[in-house]
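Only the coordinates and a few stated rules stand behind these numbers; no lab work does. For clarity, every value in this text was computed on a predicted model and none was experimentally measured. Cβ atoms are built from the backbone, for glycine too; each structure is taken alone.
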Structure 1
Amino acid sequence: MSGSEKLVDIQDIATLAKYPFLKQSREYIKNLNISVEELLQDIAYERARLIGLERVENALKKGDVGNRSLATETDCIMELLSYPIARMISVCVGEPYLKRRYALGEAIHFYKYLQNEDIDFLLYIANELGMDVKTSDSKIEIYFVDYLKNAPTRYKEWKLVNRVLDKGYVYINHRELSRIIEENLRNRIIEELDSRECEEMVYKTFQKEIESFRNIVKLKIKKAKTKPIGKVSISLMPPCMKKILSMIQSGENVPHMARFAIVAFLNSLNLNFNEIMEIFRNAPDYEEDKTKYQVEHITGRKSSTKYTPPGCDKMRTYGICPIDETDELCKRVNHPLTYYKLKWKKSKGEGK
């Protein structure tokens, strides 16, 4: 029996509650014939609203939306309904930091369940998410385009050069497929939240809680921006590095090359490993092992290569140079480190 046939026939509402993003889960909710107004106002769904708030709060504070009992049908229905509620709340909070933190919290939560599912079920989910994944001779294969789009190729073992590639398909195992689905879901949730507008009814229902979430996020960002970065002076940094740093602290989507540039830049200014790691701990999508690997690789802590930050030409090529026409020094230098050193000398009265 294929994964698709298996799920089409599934009657287990607990499974739908675990994976509320699935088409069958959405159809189940639709068949309940609950209007948005009822979901947000009716006393019968107060528990679902509380769980929805809990999902957002747990994601923000703990990095996981949290587990709840799915022992009864009512438990499962409330869990299912809490998912769209949590998403609506996240949209109304409006802060990129919270949206990304929430998306990560949901994805991590799903990943914990996915690791315990059989391969047919994983194949169904992967295919529903638009990925070309199949089994052949007891091997799991994913089309290389989907692999490159969703796999954490920042890690050495995930790089395509270190994988078996056969007729356009990459061999992966059960755990790796679960991880790829997790990454797909995280990106998908972020895109969906960013594409939606806050509905007035949602804001009025959760106004107190939404404002509370906003205040928590703004306080987190403010603390991150005022926190010293070792002996490096933020005021002396070039516009490009200030921009990247601000994006990380605000929870915006930071391209891989921008992350590389800021780490290499700070490392070149003799910021130590722990001080660099501390910057990323304030990011909404912070994951200890992922960040540690990246920082160790760029700084040469675990390899023979210590990378230097890209020059201005490369920064412009990668689209991570803000091109500040009002900054005269920025126009005269060709490297971010040169900018910092000249500013430092001027601050010490050693240059103009």
Structure 2
Amino acid sequence: MLQIDESEVPTIRRRTAPGAVPGTIAVDPDAPKSRISVMAFGPEGLVEQQIDAPYEAAAFIQQWPVVWINVDGLGDKDVIQQFGTMFELHRLALEDVVNVHQRPKVEDYDEHLFFVGRMVYRNETIETEQLSLFLGESFVLTFQERAGGDCFSPVRDRIRKAAGRIRSHGADFLAYCLIDALVDAYFPVIELYGDRLEELEEEVLDKPTPRSVHTIHQIRRDLLMLRRAVWPLREAINGLQRNDCPVFNADTRLYLRDCYDHTIQILDLVEAYRELVSDLMDVYLSSISTKLNEVMRVLTVFSTIFMPMTFVASIYGMNFHNMPELDWDMGYPLALTVMAAIFVGQLVYFRRKGWLGSSISEKDDTKKPD
């Protein structure tokens, strides 16, 4: 079952002071240390290796057609700067790598393309993290906030098994596969929210509780987070598939169209679920109001039933000497009989009106004609 993140709304804090030099790389002191992995491949083979320093990746680039360098963890400023020097990456792009609150976007530089996206994954809660991707002529360089838990395992398996066309295409096709895996990872999360909303709808209709309101607010906040991640991602992928993006060839841009369609589907689902969450809040308020009205109706009916009997009992409780019924032997049984008759008469009347369950007229209307 989907667990809702009950932590506070995350805040955005830039680590560079106002007015700092553009392109300043200020890493988070709490960020994990960088771990570098390389997958170099071509139609003839594959090399997969962990390296200790960025300069070791140069040998793979010289020997293999496509090299994927992945950096897990953004705690090493030197590693980021060395990769920036090796591939001549723009310092503004490197600054965006360490400031992990970026919106999904695409920036086209002369020798490389810079892509930013939000990866979503389900651990115990729903979380997102920033993916920074640099695409060059023969390399793909990715930066992730932490190690493990990414959505690229299917891509790695396809490279290892030489499944599909990934080993026979260039770096642009590898970048497409990574972006496609990032987009498709949203579907299982959205499906979990769909299942949870169905359960929540039944809960709100049958037994609404204050916990239901809390869950509705948490889901609304999470869906807003997903919308903020997917909406600019759609525009970024749309920019990649345009003809004026020279890094991707015409064949790969055809695949990007499918990726763009997936973002549209995800965004439509998110918007539909957001509307459903708003409707659930209205349903909750209506359910609470209906239950309160039912309780008040029952209390009102019983109060109305006992009011005439209370009136009769209060009259004979005054004990005036000139009340003839006080000295009559049958006065007490008669008073009880009158109150019982009033009680039964009101029950029958309220039953016919439908104030105590289904009325007789409603039952008659439900019968099928002979």
Structure 3
Amino acid sequence: MRVLMTGGGTAGHINPALAIADTIKKNDPDAVIEFVGTEKGLEKSLVKKAGYKLHFVEIMGISRSLSLQNVKAAMLMIKSQFQAKKIIKEFKPDIVIGTGGYVCWPALRVASKMGIPTVAHESNARPGLAIKQLQGSLDKILVNFKDTEKYIKNKNHVVHVGNPLRGGFGGYDYAKAREKLGIAEDKVYVLAFGGSLGAQTINDRTFEYMKNHLRGNERVVCHLCTGRNYFKEFTEMYNKAGLNNCENLMLLEYIHDMHVRMSAADVIICRAGAMTISELAVMKKACLMIPSPNVVDNHQYKNAKVLADADAVVMVQESELNSDVFALNLRELITNSDKRELLAENIGSFANHDANKVIYNEILNLVDKK
């Protein structure tokens, strides 16, 4: 089987694509899988690190407001289709699979016109612009949230599958993870992160809480991953405050062993990206969720709202997250084990442990029909 994957811009679009690619290779070691992305997207580093070949097209997102940028975007939409067609003709895929982001649009559109089976996976609660525009021509639309179906016109093409996860998430034991990290079983472990680049508000509020409430607190261990954009700045603040001498506190630039740290955590502070939500669900983790307001169509808030309405997370919007609100919510999660257990149990109901298997079967069925 020859598979062309496409999707990118952010890790939220790339990681599902990598998880699907890994699943295909696991079930079909002879499968040939290559990717289509942009040179400016995070896929350039993540796909290369995963060992897959990456082709490039030139495309950019469309602004929601009137802008001269949209003229350039329209021109690139035309150019990118020619680039995608060249890649497809040379690679000769049996199927093209997109996981969102504007970069997936040209390859899926061209493949559909050429009669090649096409599949899109939508991680977020509401479909992104690319999948909205393509929904009439796609053979299958696989969704993470059941509610997503109501935003897609052709319900017959929609299959609720959950989110594909890469190896490690959900398969690592809590006690084993804590032993590996050197965290005693009687400690409450708080893990805070805002994505690979970081999130200013999560960094600010967590740092303040560490400095004002957790210094010397023997009961709580707190690790803050600032992201690459903020690590230098917060390291200086951290050292100046003397927190580098606190054994229960740690500052990280990037988390390479996320499945281990999330497995070990009692409380997680994070954004509301679809992949993070799926990881939290399969691991059953109590969470203080702060949706990013800086995403297209405010989809992180919509993701988190689904969970908050089910009492599966504590959600606070960034605009409301002053120091007092943050401290009040985090303190309750640290001190109230019953609350943590309730949230963990409720978010676990959103997990789909068979997602990878179901997605692979859907792909196989389409290729076999061809």
Comparing 1, 2, 3, where is distance in nm of label points 7 Å out along Cα→Cβ at positions 18 and 242 highest?
1
Identify which of structures 1, 2, 3 gives the largest calculated value of percent of Cα pairs over 20 Å apart, for residues 226-289 alone.
2
Assuming 1.55 is Rg/Rh (Cα atoms, Kirkwood Rh), for residues 194-329 alone as calculated from a single structure, say which of 1, 2, 3 it is.
2
Could you tell me which structure in 1, 2, 3 was used to calculate Cα extents along the principal axes in Å as 63, 44, 37?
3
